[in-house]
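Take a look at the structures listed below.
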Structure P
Amino acid sequence: MLDTEALRSLIQQAFPDWEFHYFPRLGSTNALAWELATDDCPSSALIITDEQTQGRGRGGNRWLSQPGQGLTCSIFQRCDLAVGDSGLLPLRAGIAVAHTLSEYGLAPALKWPNDILVNDHKIAGILCESRISQERITALVTGIGLNINDDISQYPEPIRSQSTSLLNETGRRNSRENLCVRLMKNYQAGESMGNSEIISTWRQLAAWQEKKVTLMTDNNQITGKFVGINQAGAARIEVDRTIKIINSGQMQRLREC
């Protein structure tokens, strides 16, 4: 279990204006974040749990984690952002996770739009949800799931062969409390990044650049070469020498035979 008193103290020292909520077991940290988002709630809050029973990923996928081993949290923030910047929000959060993992000696890569890979295996995922009023994003919830001390051999297939953890990569257990604070600091630092810096930094960390991929959208499947992202954070897929712009979807790499 998390040392909640130590974590609460660390969070309050680093982020005195943030509200901190811990639950041993919870359905979804994102869902609870929205429940707490009342008119009189603070501008920023961190919701964290040791066990999430109904974790959600992008596109309705389920996020699976081992109780008491990883980091499962959501950050609630009041904000005033252009709706057109929404595609950059998961990219910015991914950069924060990547920078945190690099502090532990890893070389993470960012899989569009919201996954973090190490050695081509998923170590973390992000789910950003927003509230919009008059063409402005007025509230943002960023859910982050990160495998820290998870024993990946205990996961069922195909998750086991597609995933990794900080424990698997470094061979040692790590303090989840310290990692959480490091991540929140990197997340907050990312808020000062302009759109062009988000794009350029994400491109430097991008996975599968110039690789053949299949991208599943709501009602279509596109196969082509991933050639990065545009200024809005959408994927650029080269198909028959034509660039297609994809705003959302699930990407898989196609291995060469």
Structure Q
Amino acid sequence: MEKIELSKKGKELIKFYERMSTEGYERRDGNYINKKDNQSSSFSSFELRRFREILLPYFKKYNIKSILDYGCGGSNWELEGFDIKSTKSAKEFFLLEKVFLYEPALKIDQRNKADCITCFDVFEHIFISDIAKILREIFKFSQKLVILNIACYKAAALLPNGENAHVTIRDPFWWKGFIDSISINFPDINILLFCSTGYNTIQIFECWKAKEWNQTTKFEIGLNPPKLIGQPKENNKDISLTKDQFLAIIKNYAGKSLENRDEILNLLQD
């Protein structure tokens, strides 16, 4: 399959991410993350893990046996412990036979056709002029299902030039409309879209494929509102904690499981 050609700015961004993966990066809060020492960094975490229970039914429904993790970061599909309860790896948990990885910042390129393409926390890092061509490439590699998670908020990380690492921040419905317009050319591919408006606040659009629009007898194609996960509840009562009380709560929560610990580390990065 012919490889896409990124724009000049797109290529510059890849070089920035390569530097960040090896040298580290500065955060908005003024702290510096050393990539060689910090194992909880963006290039070491497996973001898909916290969605595993939501995704498993779709892997079963569409009989997914192979995946391409597009923009995989440091995701390790072979490593045990992906699922806390069973200690299974991601490959075992999803009953996969083949896993392909693609991460240009780490010079990993196993791009290949697969039943499912997963793309987590990638598109917000892409220069806007390159989004359409990259999305089309993802659809071309997919044989059944495309799963996207896109952050719609500013990153904690800064690029080497001082700009925010999330260079394309848009509303979830903007992403839904953009993906709809591309999916028309790939009518048989199912799409599952997650849009994160905060690390723990996620909007999930109902799984769809463009072919269904042509099969209906109606001209009007409705748009179901996304399902909200982690939407903060209103609370009119302020709670005051001392520094020691706050640290004790965090320490207790993080000590209950590895997943809780990773959640705290990710929140600190945001």
log10 I(q)/I(0) by the Debye sum over Cα atoms at q = 0.07, 0.11 Å⁻¹ from the coordinates reads -0.27, -0.67; which among P, Q
Q
At a computed 0.05 (FRET efficiency 1/(1 + (r/R0)^6) of positions 207 and 247 (r between Cβ atoms, R0 = 25 Å, to 0.05)), which of P, Q:
Q
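Readers should treat all values here as calculations from the given coordinates under stated rules, not as data from a laboratory. Bear in mind the structure is a predicted one, so any value in this text is a computation, not a measurement. Cβ atoms are built from the backbone, for glycine too; each structure is taken alone.
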